[in-house]
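*Asks:* Next up: some structures, all given as structure tokens.
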Structure 1
Amino acid sequence: MRKILTGIVLVASLFACSQETEEKIEPIEEKVSSDVKIMTFNIFGGFPRGADRNDLADYDLDAIIRTIKSSNSDIIGLNEISKGHKAATNYEDQPQIIAEALGYYYDFYGLEVSGKYGVALLSKYPILGISHTKYEIQGDHEKGYIEAKIQHPEGDLWVYVTHLESGDELVRYYEIQELKKASAILGEVPKLIMGDFNFTPDSDNHSFMTEGEFIDPLGKNLSPNTFNLATPKRIDYIMGNSKIKFVQEPWADTTDKTSDHFPVWAEINFVTNK
């Protein structure tokens, strides 16, 4: 009988210790960065809304720079930006000019017009590990994306800047598929994707893009309007994965007239690796 009682006491003691140990286990809190302001903007080649894009008199890159600079954005993705494109732009190196005006790091990926017209990434922080990828399946225009690692002081952040096909929904589907595959290779790290996606939130393309790791903080909301049409459309996006926390959801300045698109911003922080 004494042996049995001793055994019961021992088991009870072990169970109590186990409970005490379990109670002491606390979830590890994720460390997040300070707030970072993100901007995406299709600059229409440096021409204001309604301009003749073959007329140097209508060209106004300075207005674009003022819009970007006044926003105090930390990381910026630009679409329809050029380098040595044509006489109507003075053959200017737009990415370099904008980056120098801001004092930012930058990268340009030229796709159309023999590599003179494409997408750009500008950052207050160093840009590392840059890669350029042209989509395997193309529509009416050559499209691709920049993948880069931003060296933020509090941790690394990966960014994609792209401009998806404007005409063919199926081509966009394959472009999105490529983006998602490339992103999956990076694993569970903080990731942003931004640009002119040329689809609306109520489309199948949007559903496919947000099926998996990328999250549209605005969901299926059709606002804000990001493109100046008679029927307002949200086609410019800032999305992130689960490591991105949207402090302020994307918003647009619909009073800005420096391009045919409106500039879009969001404020985020991200799970850090430090």
Structure 2
Amino acid sequence: MRNSEGEVMPTLAGSVADAGADGAAGRSRIRLEHVELLIFDCDGVLIDSESIASLAISEALREFGVEMTPEDAHACFTGGSAADTRAYCRDRLGITELDAFDAVYTRRLYSGFQTLQEIAGIADLLGDLDCALCVASNSSLYRLTRSLGRLGIWQAFGGHVFSADMVAQPKPAPDLHLLCATELGADPARCVVIDDSSHGVEAALAAGMVPIGFVEPNDPRPNRPDALRRHGARFVAAGSDELRACLREADAWLGERQRQRG
């Protein structure tokens, strides 16, 4: 698979079982009978990158004469696509040299990725799953290979990493999630999406999928569980341990819905 700049992305062929085989002792497998595909957002769900991105954009904005704290940048830009960020900077912040701004932001962002870590507990969770997995992110594929691709959990997805680069419209449009279902041969009605943003939750609903809102325990935004529920999250998990329980609840809910429909 190649990114938008024609570079080959790392398609490591590891399986979920391979990724978690050594660490599965003492934990129960997460067996999902009714879910055909789990779709994970990346930033803030798999990797602890959003604080890095928020600091990078705050510092880049300062270079262009705009003061915005990392906390405000987190609230303003998290979950959006690169095009969303450019449009906001142009239309709301008055930045006209968008390519120059992108260059400054990207340099700071990728420098910050040198300290990137996985979300606590997510590697163990991925290793304990027994169903098909993929990533669906509004980030570019180039960025994904240089963030998620730095970490061992990349292998858990067997190369099934999908970016907004690949579709006409990013989240909150359903295009990206529907692409995932098509590529992996899954019924959208039996797909579960884990996302920390309202855009991702809305995209899941628009695709006819079951959204689980995810709240990273250190997320600085107030009242995130309520916000995600307002946007349509059927379940909300605060951290990886709660996500285990939510996945089982979502699977049971899908099973009950199937029984009711006959």
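*Asks:* When helix-only ellipticity at 222 nm (-39500 (n - 2.57) for each DSSP H run of 4 or more, over all residues; to 500) is calculated, the result is -13000; to which of the structures 1, 2 does this value belong? Please list the in-between numbers first.
*Replies:* Working: 1: -8000; 2: -13000.
Only one of 1, 2 returns -13000 for helix-only ellipticity at 222 nm (-39500 (n - 2.57) for each DSSP H run of 4 or more, over all residues; to 500), namely 2.
*Asks:* Matching task: 40, 25, 20 is the computed value of Cα extents along the principal axes in Å, for residues 128-215 alone. Pick the structure from 1, 2. If you can, show how the numbers build up before the last one.
*Replies:* Working: 1: 40, 25, 20; 2: 31, 29, 27.
The correct label is 1.
*Asks:* Sticking with this structure for a sec: Check the numbers for mean count of other Cβ atoms within 10 Å over residues 48-55 across 1, 2 and tell me which is largest.
*Replies:* Details: 1: 13.2; 2: 21.6.
Top value of mean count of other Cβ atoms within 10 Å over residues 48-55 goes to structure 2.
*Asks:* Also, I was wondering about something else. I have 58, 37, 33 for Cα extents along the principal axes in Å, calculated from one of the structures 1, 2. Which structure is it? Kindly include the intermediate steps, with their values, before the conclusion.
*Replies:* Numbers: 1: 103, 39, 33; 2: 58, 37, 33.
Working through the options, I get structure 2.
*Asks:* A further question follows. By the measure distance in nm of label points 7 Å out along Cα→Cβ at positions 32 and 136, tell me the structure among 1, 2 with the highest figure. If you can, show how the numbers build up before the last one.
*Replies:* Working: 1: 3.7; 2: 1.2.
Top value of distance in nm of label points 7 Å out along Cα→Cβ at positions 32 and 136, among 1, 2, belongs to structure 1.
*Asks:* For the read-out relative contact order in percent (Cα under 8 Å, 6 or more apart), a value of 20 was computed from one structure; give its label from 1, 2. Provide the component values of the computation, followed by the final result.
*Replies:* Values: 1: 20; 2: 26.
Corresponding structure: 1.
*Asks:* Hey, mean count of other Cβ atoms within 10 Å over residues 104-111 derived from one of 1, 2 reads 16.9; which structure?
*Replies:* On the way: 1: 20.1; 2: 16.9.
Source structure for this number: 2.
*Asks:* So mean count of other Cβ atoms within 10 Å over residues 208-215, computed for just one structure, reads 25.9; which one of 1, 2 is that?
*Replies:* Of the options listed, only 2 reproduces it.
Throughout, read-outs are computed from the coordinates displayed, never taken from laboratory work. Computed from a predicted structure; not experimentally measured. Cβ atoms are built from the backbone, for glycine too; each structure is taken alone.
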